[in-house]
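Dropping the structures in below, format is structure tokens.
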Structure I
Amino acid sequence: MSIVTRFPPSPTGYLHIGGARTALFNWAFARANGGLFKLRVEDTDKERSTEESIQAIFDGMEWLNLDYDGEVTFQTKNEQRHIEVAHQLLEKGQAYKCYCTPEELAKMREKGHGYDRTWRDNDATPPEGVKPVIRIKSPIDGDITISDAVQGDVTINAKQLDDFIILRSDETPTYMLAVVVDDHDMDVTHVIRGDDHLNNAFRQKVIIDAMGWDLPTYAHIPLIHGDDGKKLSKRHGALSVTEYDDMGYLPDAMINYLMRLGWSHGDDEIFSREKIKEWFTLDAINKAPSRLDFKKLSDVNAHYIKENDNKTLTDIVLTRFNGSVSDTQKSWLENGMNDLKTRTSTLNELVHESLIYIAPLAYEEKASNAISNGQDALKALHEAFSTLDSFTPENVENSVKEIVNTSFDGKYGKVGMPLRAALTGRGQSPSVPNIASIIGKDETCLRIQAVID
């Protein structure tokens with residue numbers, strides 16, 4: 001059997017982290033089994049669906065680099081097919097027309113139950129002026145079982161299901177019908193989605209059985225919770241995935257982290273897309289909800305930053321930096337990247353650290369104080385550096401130590417802190433001898449001279 005999965009977002013908002021994980025698991029299962037991963041935009045809610053939201057879905061998928069197979073399916077374009085199936089069910093005796101008015105349905109609800117199947121197997125003459133809906137004939141007795149690849153066998157009593165509507169009175173299909181028809185027509189073999197859809201599976205099974213179609217394999221994934229154990233919300237970080245890009249996370253790090261939210265492979269914490277394709281199985285999905293943890297996400301992101309090559313990171317920084325950069329500054333940045341990337345967990349932090357090479361210096365209060373109190377040290381450093389023929393980190397460090405020992409009683413901070421402040425404008429930075437060597441003798445002396453009174 002050729003595996004086919006699908007990701008069916010609704011374009012009524014952005015692609016959030018929960019949806020991104022669902023897309024990822026569907027992608028991973030298809031790729032792990034040499035199958036197809038399809039994208040379907042469920043735009044049947046015409047009032048709330050927007051072009052902006054559709055584009056947000058595409059942007060999120062592109063940023064995560066989740067490639068799908070074939071053309072995107074838009075559910076609204078299949079509306080006539082959905083209507084056709086509804087009428088087929090009617091002709092097969094598996095569905096019926098219901099003429100209950102909204103007022104009658106309201107009275108049924110007042111009595112403490114939903115629709116009471118008034119028009120099921122009812123030969124009465126339909127009332128004039130009432131446009132009927134079409135309802136499916138759900139089983140009345142017995143149990144219904146879904147064999148779920150994550151949850152195991154889940155059984156409900158048929159009495160829990162009503163004869164739900166599959167075609168509205170205006171001849172528009174309901175979500176429940178459209179999903180089943182589209183999954184069948186797209187040859188979907190595995191439906192992998194959040195466990196908040198588990199109840200829908202029983203209703204969808206009713207339609208599938210009535211049509212005599214093959215039931216897909218269901219895999220309902222526990223939802224992502226916030227760090228307080230509650231359902232994920234904007235307060236916890238249920239943001240658009242592209243906002244994680246804005247916050248400085250790498251897509252590969254995001255993919256890695258999302259995989260660990262509800263799936264595991266032994267004790268492995270870091271794995272590439274290729275490893276995901278090799279390792280992913282449905283039976284390794286956890287049954288308990290996972291918790292979004294920004295500290296862990298940042299730790300994973302820090303790993304991917306450190307593993308990235310310096311040229312790639314330099315290009316990323318320059319893309320995010322709002323300013324012009326000379327070729328010399330770009331060279332400084334790339335040469336200094338080894339030190340910079342070990343100090344950061346997000347790209348935004350990396351950009352900030354990189355400013356010492358690509359932007360005019362802005363002096364922090366701590367640095368300004370070090371400069372004011374370190375004038376004698378700075379003058380001695382400027383004089384010593386001016387005489388160096390080879391401006392290597394070792395020679396810079398030796399010059400600093402000599403000044404420390406001969407003029408400042410061996411107190412390194414009295415020389416090192418003013419030097420750091422003069423070269424970076426900061427109280428903390430990567431190795432100062434390395435920075436001095438990277439920007440070179442002339443620039444180092446210029447930066448020191450600029451802060452000498």
Structure II
Amino acid sequence: MNITDFSFFIFLIITWIAYYATPLKSRWIFLLLGSVVFYSFAGVKSLLIMSVTVVTTYIFSRILEQRKEKKFVIIPLIINFGIMIFLKYTGFILSNIPGINNANDITSKIIVPLGISFYTFQSVAYLVEIYKGKFLPEKNFAKFSLYITFFPHIIQGPIARFDQLSPQLFNGNKFDYDKNVKGVLLILWGILKKIVIAERIGYVVGGIFDTGEYYSAIFIVAGAILYAIQLYADFSGYVNIASGVALCFGIELAPNFDTPYFARNISDFWRRWHISLSSWLRDFIYIPLGGNRKGKVRKYINLFITFLVSGIWHGANWTFIVWGAYHGIISVLNTFTYSAGEKIRNKFKIRKEGFLCSAYQMITTSLLVCLGWIFFRARDIKTAFLMIKGLFIFDFSDIINKIRILCRENGLEESQGVILAVFLLIFIVVEFLNYKKISISDKLVKVPFAFRLFVFVLALITLICFSVSGQGSFMYANF
């Protein structure tokens with residue numbers, strides 16, 4: 001069930017009515033029922049596979065309550081990670097073993113459940129934090145199942161921590177008018193980002209990345225920047241919808257984005273992009289490896305390994321591994337050169353918070369990120385390196401006509417281009433306001449009802465008139 005489909009909103013309305021029509025302490029039951037129904041649309045086999053992770057995690061969490069022994073963490077981690085690795089990476093592993101020519105035939109029957117990386121990481125965090133004594137395990141199996149399967153975030157996150165989410169899920173929430181208004185606004189904004197902006201940009205991005213006809217500097221730079229916007233609009237659009245849906249039930253999900261393209265260095269970018277994954281990697285990979293406690297060299301190695309794991313988590317392809325390694329290298333370089341940069345700024349009396357310095361840092365950081373997105377988006381590693389090579393091909397002959405052909409062949413006629421430009425401008429303005437900590441949704445909650453109604457109607461008309469037909473699934477659902 002795609003969360004931008006009409007059927008999802010029928011399901012959501014039914015679940016919402018049942019939730020608030022039920023006594024406060026029993027409301028979590030309808031969230032669990034709704035979550036099971038929602039995920040069952042991914043297929044019964046996917047539901048059963050996820051159930052193995054849920055049951056395994058629950059059983060060993062209860063054992064850890066009585067016996068805080070490391071083996072009772074390691075065993076369920078092996079099981080949960082083993083399921084994820086087998087389902088996601090068997091094909092990739094077999095295809096890289098010499099002599100095996102039928103890897104695709106072997107793996108064609110393997111089902112990869114939606115959101116397996118997200119709920120696996122959430123389960124792992126739960127077990128490790130119980131072992132560390134951060135909280136006691138949930139005794140009620142049904143309530144624990146709700147924590148793992150809560151339908152707004154199960155497919156694409158955020159990766160929720162138990163102590164933050166569980167009280168909101170289990171205790172029931174009274175109807176809050178302001179939260180519901182804000183939730184609906186977030187849902188509308190998330191849908192708009194997905195089906196008006198991301199899908200339109202995707203036409204041109206596909207034409208540049210997938211055809212091989214536009215591998216020259218100007219097109220590859222444009223393609224990388226457009227893909228950066230597409231990916232962000234798509235993924236953050238889902239998070240907006242998930243957060244909005246949760247708010248309609250009185251539940252606040254942890255933020256997953258904080259204007260990442262306004263980051264001033266690569267470390268700052270990862271504090272702002274996919275925040276729940278970045279914090280998970282920090283807490284369960286980087287710090288256990290030793291973090292920055294064992295000297296500079298070890299710190300750099302730990303940073304690199306953490307980003308390599310991030311790349312592998314994203315998918316079974318050498319492109320993701322190289323992408324992770326790339327971010328590991330530039331993160332190490334950023335950390336290594338930070339003090340030198342401070343000395344240079346102090347020597348030349350360059351204000352760190354000044355406009356020129358800030359703009360320079362934001363632009364260079366975004367360009368480094370966009371360069372990495374080439375590997376992330378390319379269909380294979382050979383294509384990625386061909387595109388990197390194309391960055392040094394400066395062919396400006398007949399460029400206007402080539403751009404027109406690219407847009408026309410990929411469904412972005414002139415009128416569609418104007419629509420995209422208008423909504424990109426709105427998107428950039430909203431992002432800038434968010435960067436300045438000005439929340440439009442918070443402002444709209446406080447305006448008169450008539451104006452809010454006008455905004456809702458305008459948003460619905462916009463979605464009806466300007467949405468792209470035949471939208472694809474959300475991009476991060478595949479991870």
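Laboratory data are not the source of any read-out in this text; all were calculated from the coordinates shown. Keep in mind it's a predicted model, so treat the numbers as computed, not measured. Cβ atoms are built from the backbone, for glycine too; each structure is taken alone.
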Note: distance in nm of label points 7 Å out along Cα→Cβ at positions 226 and 322 at 2.2, derived from one of structures I, II, originates from structure II
Please state which of the structures I, II yields -0.76, -0.95, -1.06 when log10 I(q)/I(0) by the Debye sum over Cα atoms at q = 0.21, 0.28, 0.32 Å⁻¹, for residues 394-441 alone is computed from it.
II
State the single structure among I, II that was used to calculate mean count of other Cβ atoms within 10 Å over residues 50-57, giving 19.1.
II
If helix-only ellipticity at 222 nm (-39500 (n - 2.57) for each DSSP H run of 4 or more, over all residues; to 500) comes out at -23000 when worked out from the coordinates, which of I, II was used?
II
When percent of Cα pairs over 25 Å apart, for residues 122-281 alone is calculated for each of the structures I, II, which structure yields the highest value?
I
When FRET efficiency 1/(1 + (r/R0)^6) of positions 114 and 410 (r between Cβ atoms, R0 = 41 Å, to 0.05) is calculated for structures I, II, the one with the largest value is II
If log10 I(q)/I(0) by the Debye sum over Cα atoms at q = 0.09, 0.11, 0.12 Å⁻¹ is computed and equals -0.68, -1.04, -1.24, the structure in I, II
II
Ranked on FRET efficiency 1/(1 + (r/R0)^6) of positions 34 and 170 (r between Cβ atoms, R0 = 41 Å, to 0.05), which label among I, II comes first with the largest value?
II
Using relative contact order in percent (Cα under 8 Å, 6 or more apart) as the calculated read-out, with 19 as its value, let me know the right label among I, II.
II
If mean count of other Cβ atoms within 10 Å over residues 26-33 is calculated from each of I, II, which structure is the one that comes out at 23.1?
I
